[in-house]
Structure P
């Protein structure tokens, strides 16, 4: 591999180890910390950790209110970088932030030459995923150094491994069972408020609706937030005839599962996602 850039762009989050570890391992000398309104305190803590290790820090406010705002800010960030070699670390970001940085920032920085291509990184210190990481490396989706750092092969691979694979997995199973009665990535707008939301997948069968939310990576929101939002969207879109399903690559803790039961949200999580087809078949036959 070519030498890594010493400038890292990171997203402050509640789990800043994923920002700090790659920066230290890759010899970062500068870090640009993107801070959302909810992560100002975390950004300050990360700033102090970087400075204590001799890394120069620039903090940049990053408004995550909606996708359009994220895309505009990613464009501004590309202008500030002005072609500098950079490592973009997606570990701390929400899915919309990761998409904005991939689809906008990385694309603007990648002018076609190897020297200009940004390095895309994700850090996961959970050793239960080492075999998964090794397999990704074997498939050419990412380079893994055997420790804490992953460098994605390209922006598309970063999006896919950052969560897109869960949606693709669900889509393939839905296509097999419901060839003409499901859709993906539906945009819905609430009457009155105009609030827009995206539904990862929706199935309609025998006057019933199944609304599926796919989750893979850590986000600034908690599983309880996902569950509440999914429950409210399901009720708003499909009423009593809709069933909300949370499909999570990560295992939910007992508290989150209790919250899901309280809000009548079905959950398939962790290794159990391989049982999606039997679940879909039971729902179809009910």
Structure Q
């Protein structure tokens, strides 16, 4: 008996990509956010299925690559992309897939892990500000300044009166960045507890993924309810038109990548960027 072959997906019409880029905006966090009521497996912005969805990710990646090249050449705009999520939601994977092919000279990743002693001796935003993007640059925060209203809150590392003031600090910080020319997109990867369990089990079962597994992940998982409350308040209190939050379903990796690509393309295409003007006299140049 011959092995059945999988037919390659049909060509993807440009109209479907246009619709996706527009529909992805519907994942903007609602004012009355309730994470428990948001579907982590839904695909509302893409009715064409997984196979075409993966094709669409590749096509959108080409568009994002072209936009990033023009942004780098123009050298006038800055984009900060903030990624926050529970463990295993796919922050690293998102960066690899969505930004695949972009110019590393113009795309930087900053990861914020446990603060060093030097960082703890200063205000919590001190370690963050130095990593914001420069002109012509995209910077992705893999975790971010929001850790100081998440981990700090859940683990009761500082009094509530102290961490609760930080929402205002963060809002002011992002207002400063926006006023000085930084475009900000904040993305929460919304993963279900059941999907997290499956991904943790996969890491435990595969020796080549053991390096990704930490016993500490299980302790954090026991605080699931506390983290969901912290994520909810974080988004509600810091969402703004100049620094919007998007809540992206993350149980389906292909859909996560597709929607985030659409969100970024929608933002960057709205800038109507221009290539820098060429030097005068190029029409007379002869390469010998």
Structure R
């Protein structure tokens, strides 16, 4: 349901705008397009899925509406904890793919984010209570089982696309390796990069796009940031001003990095084809596999 702060007339205008293919495109990615809608008194950002169900090399069956509802719930939770997020009004029904999310449109610039500030924000997110057990990306499974199952599924898909032989551990071995992390019940964003960080003069004002979010071990957030080639050392300087990161052994951290590396390899091999980057990512996956203990 749409938040009652958006009256029926406005909701109808937004739905009509989408169904007529109008509106000002202001951003987007592989799964969602963002449109700006102005009613004369206020500016809204409308997140519209490119399909009702996402089926790709990484995720074979993900509901767009479920992701929109999750985005609304998480950003609302972050705002209640005074963390940088966009005010979200709710999910509406209609539009080209059956649903859309209405949020405030936030003016922002192209300034670079502050890594230390990003670290402090991530630490605050990891420190706050999590109001739910699992996210959409969990696929109905607990964290350790999910990571094991999707690592193997994605690796098999990557092998099929690339022809490479990947000597992966089994899903059960991965799950056993990660299952000794009972305290790892933290909200993870898992897609922290400049395009998902709205900034003004270098100050982070909102972290957006929670589609990849999991409830799990914060070390996975750090591992993904490393695979994204972010300035992790500076991010961690800010992070440790708020909380300490619980240590993990090398194999656990490598599995988290492998999860990111295989995901990126599939993106560049299939979802957003880039032959050179796909080749580099495949090499990276194979490098990480050599560092796992026998």
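Readers should treat all values here as calculations from the given coordinates under stated rules, not as data from a laboratory. All values derive from a computational prediction rather than experimental measurement. Cβ atoms are built from the backbone, for glycine too; each structure is taken alone.
List of remarks:
- Label whose coordinates, when relative contact order in percent (Cα under 8 Å, 6 or more apart) is calculated, return 13 (choices P, Q, R): P
- For distance in nm of label points 7 Å out along Cα→Cβ at positions 105 and 257, the highest value in the series P, Q, R is held by structure R.
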